[in-house]
1. Of the structures labelled P, Q, R, one was used to calculate helix-only ellipticity at 222 nm (-39500 (n - 2.57) for each DSSP H run of 4 or more, over all residues; to 500), giving -15000. Name it.
2. For which of P, Q, R does Rg and Dmax of the Cα atoms in Å, calculated from the coordinates, equal 20.6, 78?
3. Matching task: -0.43, -0.84, -1.21 is the computed value of log10 I(q)/I(0) by the Debye sum over Cα atoms at q = 0.13, 0.18, 0.22 Å⁻¹, for residues 113-200 alone. Pick the structure from P, Q, R.
Structure P
Amino acid sequence: MENCKRIGKVITVAFVFLSISMLKAILFDMGSTLVIDIGLRKNFVEAMHKLLKNHINIDRAKIELLFDEWDHITYREGLEEYWDLFRSMILLKKLGLKPSPLLVEEVYETIVNVWVESYVFEEGVVRTVKELKNLGYQIGIISNTGSHDSVYREIKRAGLTHFIDVIITSQAVGWKKPSPKIFKITLDMIGVKPEQAVHVGDDPIADVEGAKKAGLWAVQKMKKGEKVSPYADAVVYKIVEIPKVLEELLRRHS
């Protein structure tokens, strides 16, 4: 019996060593992957209406339209990103308001606060991230967002800053997923080759196809009604499934 226990420990240690030698980093998307929306649209409309009603006669329906346009408030097309501070300026211009520095800052800060308040980490995420970190993996965040601040504040609020090796946002680097540039920048920051990294995300194009075309392994976080991407190496429905899925991937490719 004692010999069996020793053999089991040896196998476990050997598997962990194999895992780390093949895979060195687990990268996560943020919105709808690690965190879930608990009222972003409603909170955005209410906060913006409260802020802007003293400057302009505006109803909530108009603000809802602006919310729907938010990610598309740009002067250029493609996968280049805008800082939400600049989007705040464009939003004010669309409303016929002068984008004064003070008002722009107030709009931007409101947006960041709304984002942080409107998303919460999915149950088990914090525990799973810590577990993966303790196994020796580097942990990264790659998020399409115009506000790096909002992602960092969410990570900090969850007490995960010491477990995350790098946070790369499209606002920080100027490129959105599925551009291979944002994946390459992330890998360069942590010194890992594409084939040594797994990216986990919910968007079939931005996260899954983007990661695979950049040379990473791709795990799709499934959403209700979403089809499995042909580029997905594996799928999960909850982030707590990731350690088991990694084991299966490694066994399949060992």
Structure Q
Amino acid sequence: MNFVKYRKLLLLFFAFVFLLPNPIVKAEGKSFVGATTIYEGQKGKTLKISLYIHGSEKIAGGSLDLLYDKTALTVQKTEAGDQLTGYLSSVHTGQDGKVSLVWAKAVGETQEGTLLTITARLLKADETTNLDLQNVKIYSKNGSAIAVDSFDGSVKPFKGDVRKHKSKVKGDKEWSVRLNNEFNSATVNKHTVTVKDSGGNAIDVKIKVRDSKVFVVSPKSNYSRGTYTLEITEQVRSLKGSKLKQPIKYEFSVE
């Protein structure tokens, strides 16, 4: 089905199911949708870009556009994330440098995780390619618009703080990360804080907020022997909404 027609059908779905005006719902702890920041500058690399969501209340649907430079990235495929399970959804990827997503269902659910994973190939070396979120809208089950922020992402070479742990650690090592300012705990998640092995593969980790300035990162299963990098992107936000001053990479080796 043509995406434009499909999108209109979903909008009609909202109109006929809910039949209510749509004032903005004010909620403590604002919802947001984000696009990941990926540190890569090598031409030809295949990337996994995620669109993720944090809902402050139950969400019955929404829509968004992701804009990018089509001369810098080519989209190869898209995959629905865990947060689209049970939703009627559609994705449109054209040659115009835009990915559009719309999703809906009759009842709302708390959404916290991945909406969409986009596999793309990097066409330019050592440049910054912005991943701009536009027209982001989410709705409650009665059709009311929910206030939402959007956090744009990017693909770019890493320019940040690089450190290396001096001694080897055990496979169950927990890292306690202290930031200078109080942070928005919802922005500390698997899309902004990762651990990767020497091949660049993401490792499953648990992220636990200890207090307003400290969070702990630990493996779900013990690390195998080898070298790993803990990466914290600038998309971690302060309580005032400011980005992390600079991204961090912390390399460590497991005995």
Structure R
Amino acid sequence: MDDPTTIPNTHRFFVDPVWLRGDEILIDDPSLLHQWTRVLRLTAGDRVLLLDGKGMAAVVQFTAIDRRRAQGYVLTRCHAGGELAVVIDLYLALIRPERFEWALQKAVELGARRIIPVAFARSLSGDRIDTHRLMRWQRIATEAAEQSGRGRLPEVSAPQPFSAAVVAGGRADLALMLDEQAEHHLRDIVTSPTSLRQIAIISGPEGGIDPRERRAAIDHGFVAVSLGPRILRAETAPLAALAMLQYALHI
């Protein structure tokens, strides 16, 4: 049998791992059922790829499905694939909501494992981040992960102040601060892929990184890196960095 994670037109969905414990499945999640019955028009006999969000997947064939529940059985189980060999944590500045959400979506497509929103001194977004907003961000990440063939469910954390972000990010094997004023290019820093297990990237807001924040990040182990001679938007820079890292590390 072909690898089920690479078969074209196989619909992929992250589900609660509890639903995949046995060989028979019963799912009553209203959101999934709406998508399956109303949007995709799935019926008995159709197959989907269900992912537990932790790296495993199961091909499930429906035996019955309606608006209230879906029943089926597991045909095969496999590793979900689709993940980078290195865990990348992206500390993403809180910027204008529509731009932040676009950057979040693309960062997931490019392989970021965790996205941590960060409030910088010059962050323009002063909106209160409530539970509804956090749920929306996680939904964007989930849909992007399903669309791009990810095997693990990326985590979007609650926003952190800059002071907490640099402490947490500085513990990574390699911590990078994107800074147009940096002397070194990212490609000059990333030279040893075999020893890296976790990389942290911190990317600033539209107004740039405050000099005091720059010093604090360096004090906590971050290396300031440039992405080239051009000045990129706050939502573009982290995506360029993710792409460059994958090329440099061959991942």
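1. Working: P: -15000; Q: -2000; R: -8000.
Value -15000 for helix-only ellipticity at 222 nm (-39500 (n - 2.57) for each DSSP H run of 4 or more, over all residues; to 500) corresponds to P out of P, Q, R.
2. Working: P: 20.6, 78; Q: 19.2, 63; R: 20.1, 61.
Only structure P yields this read-out.
3. Values: P: -0.43, -0.84, -1.21; Q: -0.76, -1.25, -1.50; R: -0.60, -1.05, -1.23.
Structure P accounts for this read-out.
Any read-out appearing in this document is the output of simple, stated calculations on the displayed coordinates, not a laboratory observation. Worth saying up front: this structure is predicted, and the values here are computed from it rather than measured.
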